[in-house]
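Engineer: In the part that follows, the structures are each spelled out as structure tokens.
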Structure 1
Amino acid sequence: MTTPRALLAELFAAAVEGAAPFPSTRSAVQAWFAAHPLVATQTPVHVIAVGKAGTAMAAGAIDALNAMDRPIQSGLVVTSHAPTAAEQHGVLWPANIVVHCGDHPVPGPASLDAADAIGDALLEIEPGHVVVVLVSGGTTALCAAPISALTLAVGDADRAQAHIANLAQTLLESGLAIHEMNAIRRRILRWGAGRLAVAIAARGATHIPVFAISDVIGDDPAVIGSGPCSADPLDDAAFLALLDAHAMRGNLERAVCTTLGIEGQNPPPAVAPATHPAFSRVTYTLVARNQDAVAALAERARALGIESVLVEPTPLEGDAATLGDVLARRVVAMSQHAVGPTLIVCGGEPVVNLRATIERAMARGDDDDASEDVGRGLRAASADEPLRGGRMQVLALAAALALEEAQAHGQRTASRITILAAGTDGRDGPTDAAGAIVDAAVPALARRAGRSPEDDLATGRSWFPLHGADALLRTGPTGTNVMDVVAVLIA
């Protein structure tokens, strides 16, 4: 008999397959060229792929171009890891395709090198050429590099890159939604806010077909990858209002504040308006998104005989720990009336807000000891043990604690519930796991392994108790990235 964990792992694999970059990119590229018959067959084509799904997307585009006998003049792939055979799908890659691995989720020297490689790749473009741009999640960090204004302000590119890394880390810890983080980052990144499209057009390319896999709620082209080929929708006033709404003046380094225009006399960095002629050469095609993964998971569940499959229409967003707690309690209430196996499926992208999880932990305490325990935990996290976990691990651990609590209060149906929470890219935060599969027994198993799941949740170390309970889901890189999926099984 299939266990709940094995079943949910199979359903996660179906979700990943539902957002597979290779076939969707191949079909979209073929369709684009079929719709543009005036592009001569021998017109040179360049391929620039950026993001965690860059290898598989590039393979799909190359396969399509090979099938149409379209010459590939040059190619560049910027991704998070060395290409695997599975991601390349047996496609014969031209020798002129160059691969660079950037840093993720916090950009570093490799990201700076990748950004420079994009600049070098543009030199291969000549007037009349076509440049196929493939964008997927992770683009913002993988090729993150400073605009020239920041480099000039601090003296050299390496120092400026350190400021970019600090900005990324600050935003990741802030609890901001991805569209808010990218609205800030794209203004100060070399290839953000449409700057890649402007640079390609400046080389004389007549067509810039962009194919994207969305890793953001709402699928906004300006947010995906920080909009390398999309105009920034925020004017200076709206941009500054966003920074002030999140008190960024006091949280960012002085050089970054000056460059962003929130300190000193300089305005925010200039971006090309939507009327810039470069954007008239851009066509935008969305080839995969979170809804595709959710739908594929639900379809596979029905094929396996689960008759009651409920797909939540509202995306998951907000604090991951709060969402995990609320979701588990809601499903416990549902489980008391469930007849037969039931599956609840949802997708989205929560955020991790360390401050919010600390306040939650302190609220559970009866006296000041709770505050002292959390303080000790935070000091240990910074002094003896690294912060480790991701938004799906936080959500899963919070849900497991809620299930344990419900079971302890006599709600026996809590033992029938198993929850999958995982990132479709196979890497949840800076960890080796896609997420976790948990039930009410996980917290006790973590304690047997010497962990305090409550303290770990409050101090940004969700990976440790889930590892101790053998609850982590490790898949390795999946080759796609369409945010997260959560599936709750009532057995």
Structure 2
Amino acid sequence: MSASLKQDTGIDYDPLVDVSVTFTLLSIRALDTIEVFSEPSFFVVVSMNNKTYSSQVWPETSYVYTSWSIQADVPDDHENVEVIIQLWDHLETGDRLCDICEEENGGDEGYAVHLTYSIKTGRWTGDDSYIGDPNGYGRVSGYGDENSVDTDYDCELWFRLSQNDYDHDNVPYWVETTVYGTDPTMNNTGEDDDQDGVPFEWEHRWGFHPFIWDDHASLDPDDDSLTNIEEFLTAGFGSDPFRKDVFLELDFMQESPDGISSQVPCEALELLKNPFHMRNIVMHVDTGEFKGGDSIPYQDDVTFSEAVELYRQYFLGDQGYTWKRSVFHYGMIVYSCTPKGYGFSADETPHIDYLPGTNAFIISSKQMEKNAKLSLSKDVSYFYGSAIMHELGHNFGLRLGHPFSVDAQSTKKPWRFGYWFYGDYKSIMNYRYTYKIFDYSDGSHGKRDFNDWAALDFSHFEEPEG
């Protein structure tokens, strides 16, 4: 332990409890190809207070959503706890470190995350995880280092650090008695003394003072078009007011008479998340956790006017404007529609184009199944994921003419002029590449390329004023 972490102060930082610190693993995601011929077998090693703990091995999976936690006792007079997190892939030939740190790699360095947890404040700082970190607080990723274009086994890992406290409001004794002047034996959860729209515990977690009014209805520190109040309302998804979050609700049509399901496979949603998460834009998909995943009655073909009515019934709940309208993008998967997928808005003036306010899309499951049957190398998950990402691009303001090669019919076939003229625009928004490149372009591919990622407008989906 470094000298700065030796805190034998003689001060009992919480005389009401015997303090312990808990590390909780929330999820793991592979962002690179970890193993060429199989899925990785992840396990986590955590060092806390000079003791090392190893998790179980999760075999053959690129995504782990199983919670795992360990608890370490802390001496009463130690202010800080050193925490080291490593992610490993278990191999028969020898375990291999995966990269979850933004630091540049060299040998075995730059893969693990080193943190300092404060018993006084209940917060942590360190490598790639602190309040205000673009990766997110409690999310670490190896994709931001100088080696991100190479295969250095980049992954992301979500976790939580916490300590026990007498009143169970997740605010430490020292903060309650020294900073806020609250009673450490009384649970303050849910209180909003400054009446700024968010409760005591949320403001403490994100570094705001729960007794000083902030304009949370307007504050948007990460510029993702979600106000702090909206970030609070979606806290159950793991939203972060200092890191970009995107929310998508999906609803599905009931199975067709010929047995075609309109349920999007889970693998399609995992594919969808990766290109966003690589750029520290976290994609949250509600398929039932927060009123998403509704079952739409089956019908043979959905017209545009019918799509508008379905939008109003299943997304807005026939209530007109709700807070969800300015937080969630909305997708419905139906058996058949014309065209086979498109973005639209169903607000005051319904439209089937790309005007500001385009926050919804519809996709034909019949067409996705057809695409998969005609493909020699891609399954239906890939086609669903690609179609959703393409339509979301319109929600972000990538539309015909901006750049011009978006949705240009002339780019579809090799005998068409645009197929070659706009070949440098290597984007899922280019019809030539919609089911070949699972990414927006970064503008690095030539003369007629376009930097989609830099142009994403996170407010484009918002309902226009008036």
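A short reminder: the numbers here are calculations on the coordinates, not readings from a lab. The structure presented is a predicted model; accordingly, all values stated were derived computationally and were not measured. Cβ atoms are built from the backbone, for glycine too; each structure is taken alone.
Engineer: Identify which of structures 1, 2 gives the largest calculated value of distance in nm of label points 7 Å out along Cα→Cβ at positions 334 and 438.
Structural biologist: Details: 1: 1.7; 2: 2.7.
Once distance in nm of label points 7 Å out along Cα→Cβ at positions 334 and 438 is tallied for 1, 2, the winner is 2.
Engineer: Here distance in nm of label points 7 Å out along Cα→Cβ at positions 70 and 422 was calculated and came to 3.3; which of the structures 1, 2 was it taken from? Let's see the in-between values first.
Structural biologist: Values: 1: 3.3; 2: 5.3.
The read-out comes from structure 1.
Engineer: Let me ask something else about it. Identify the structure, out of 1, 2, from whose coordinates Cα extents along the principal axes in Å, for residues 222-261 alone was calculated to give 30, 18, 14.
Structural biologist: Numbers: 1: 30, 18, 14; 2: 47, 17, 13.
The read-out comes from structure 1.
Engineer: Relative contact order in percent (Cα under 8 Å, 6 or more apart) computed as 16: which structure among 1, 2?
Structural biologist: Values: 1: 16; 2: 10.
Traced to structure 1.
Engineer: Using distance in nm of label points 7 Å out along Cα→Cβ at positions 118 and 230 for the comparison, can you identify which of 1, 2 gives the largest number?
Structural biologist: Values: 1: 1.4; 2: 3.1.
The maximum falls on structure 2.
Engineer: Can you spot which of 1, 2 the value -13500 was calculated from, given it is helix-only ellipticity at 222 nm (-39500 (n - 2.57) for each DSSP H run of 4 or more, over all residues; to 500)?
Structural biologist: On the way: 1: -13500; 2: -4000.
Here the read-out was taken from 1.
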